[in-house]
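Engineer: What follows are several structures.
Only the coordinates and a few stated rules stand behind these numbers; no lab work does. Worth saying up front: this structure is predicted, and the values here are computed from it rather than measured. Cβ atoms are built from the backbone, for glycine too; each structure is taken alone.
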Structure P
Amino acid sequence: MLTPERHNKILEMLAEKEVVPIQELVEATDASESTIRRDLSELQKRKKLKRVHGGAELFYQKGEEPSVAQKSSKHLPEKERIAEYAAGFVNEDDRIFLDAGTTTLQMIKHLAGKNIMVVTNGITHLEELQKYEIPVYLTGGFVKYKTKALIGSNALESLNSYRFDACFMGVNGIQEESGYTTPDPEEAAVKRLAIELSQKAYVLADSSKHDKAAFAKIAALEEAVLITDRIESGLLNQYLEKTDVKVVE
């Protein structure tokens, strides 16, 4: 495989999985480990990826957020498990908020048949909610291009007219000190208000979000139950000192 072909293959795999071990890249390209390491160094210089211990992860410019399409295909099995588990916390007659996250989108099919009401700021959620005949209110606000989330003062104003039994949301980073974070302060404000308006808050986040901090803080760890997949014991102990953590195997 020629160098440009290897580079394209590496970037395709990162676009799909976000984080890829070196051994997977070696097997996919039929190249030596030393060749792949040189490829990763070159692509890192070009700001196409970021080298991490044992592999590489997709590179985003500081403050940049991946689109819905980019997010949706990443860590899908983990998101499916987390979403199904999270749906178990929704009771009959509940009034809930689902934010515009891709993991909350996966929850919707598991809510079918329940007598509930949903409020969302996620435009991509509407078709799925209607498919399963789940009553839904959409907040107002400015449509954010990348995440298809409704944000801004109108989103906050309309959201503030509701009260919720529970809210469910995604985040971009989780750290003991930084709490739950996301790149966009306006989207963080919507998530923060939803937490304040809810009797119970749940954060749905796969393991790729662990020990990372994005630009804007949403809330402290203790303000929401964390539902996640595999997690290192050291991080789990850190999180458990702050909040309730549900690990979905």
Structure Q
Amino acid sequence: MLQPRERHRADLARTLRLAKAFRLERTRPEYFYELLARDTVAQLARYADLSGATALDVGAGPGFFTRELRRAGARCAGVDLDLAEITAHGPPPEGFVVGSALHLPFGTGVVDVCFSSNVLEHVPSPWRMAEEMVRVTRPGGLIYLAFTNWLSPWGGHETSPWHYLGGERAARRYERRHGRPPKNRYGRTLHKVSVADALAWARRNPKVRVLDALPRYAPSWAKGIVRIPAVREVLTWNLALVLRKTA
């Protein structure tokens, strides 16, 4: 069986496959998240040897990424604050912990890889969460932090694209149309996070070195988008920061 790093190809076909799968997120969530987890862990394996690595999945939810990290050979724990999310698709993987991403219940420098997918935009203090991920990672270890930036087409999540007119307005429109508030409520469970702020935080942080910053779902040839101010906030869609913790 091929290792994930040998399987991953960031080409246009892969981007189209992911775009098609996104339309099934609500109707076939298991299919969507399993596909996304396989792709993301394969992407991660380009930067770190996961075989035997100690990993932490921050904001793990039901554990799709945790399971995939374990399939890749990592000894992975998962942490999430919301018990309903953890059990949304059945019993979570063994070794799950209920805890906050802003105060990770783990010691300093205890994991080789600290991973988080699409959680940063859901916490009120995103850079505190990022600092916590750095803290629990050992010197020389890897941090993979991916999130949906606010000005991307999916920045408002289920209220998109009306979030471009304002988060509160988009939430009210959703509630009028569907008879219930959105799950991702602006200012409560969904917050503005930008590509510019993420890059600024990473580049001024003496504890990490930026290995990569890329549009997570885009072909590799689109990587230059991240270097273009303003344009990157719309076209990046989802930023993946890959960081090495310094000694």
Structure R
Amino acid sequence: MINKNKKIPSIVIIIPARLESVRLRKKLLKKIDGIPMIIKVAKNAEKLDIGPVVVGTDSFEILKICKKNKIECLLTNKDHKSGTDRVYEVYKLIDTSYDLIINLQGDLPIFKKELFEKMICLFEDKTVDIGSAVCKLDKCEINDTNVVKAQVNLDKKDTGVALNFSRNVNGNSNFYHHIGVYVYRPKVLEEFIKLKQTKNEIDRSLEQMRALDNNYKIKLTKVSYNPPSIDTPSDLRKIRLILKRKN
């Protein structure tokens, strides 16, 4: 939990929301609990009460839906290569300085405050550039190249500096399931998006390798659960079933 005796950093949560997706067409508009996925994610982020929530999108359709649901949303460049580029554009557009920027994926509709609190606490270490999280890697995920793995030696507080990211474990130890939510210092984010892609990033299709290859310190915290992301129609059916059971 966040140490209340220390200065609480100012935080903005930015959700990059590209309309088109490969495996599930217009997935951010698919309904969960009767509302579009992007609205579900943004509303859940607002409930965290850790800072303003802003959606950045390339789509007038998403912009209109956000405005209808009173979610702050900004229209961004259509040509961004990644969500990280979109996050930075949004940060520049809002023209307000924050201590930390959280990059929250628009296809992550279920998450707990614990995840964000533990990532924020990582920045009590002034040498940390980027924060993220991991959870237990299940046996069935070891050979699944769709699951990104992070190699890290965790300390007694279940935190540690990222050593490597890969889709293949190859017998190496200390690998965990990487959760694709990031926290950046604004200066680091600005520097990061200006860097050229590295060979490791291109070969593995993992943007975070660009940070490691350029000697940025990525610190990870382990959480007790895996917040499910939605990439396929099957994922969407599972989430709907989970929420239906909860209701």
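Engineer: From which structure (P, Q, R) was distance in nm of label points 7 Å out along Cα→Cβ at positions 45 and 221 calculated, if the value obtained is 2.6?
Structural biologist: Label of the originating structure: Q.
Engineer: Hey, distance in nm of label points 7 Å out along Cα→Cβ at positions 77 and 237 derived from one of P, Q, R reads 2.9; which structure?
Structural biologist: It must be structure P, since only it matches.
Engineer: Shifting gears a bit: Assuming 31, 29, 15 is Cα extents along the principal axes in Å, for residues 141-180 alone as calculated from a single structure, say which of P, Q, R it is.
Structural biologist: Traced to structure P.
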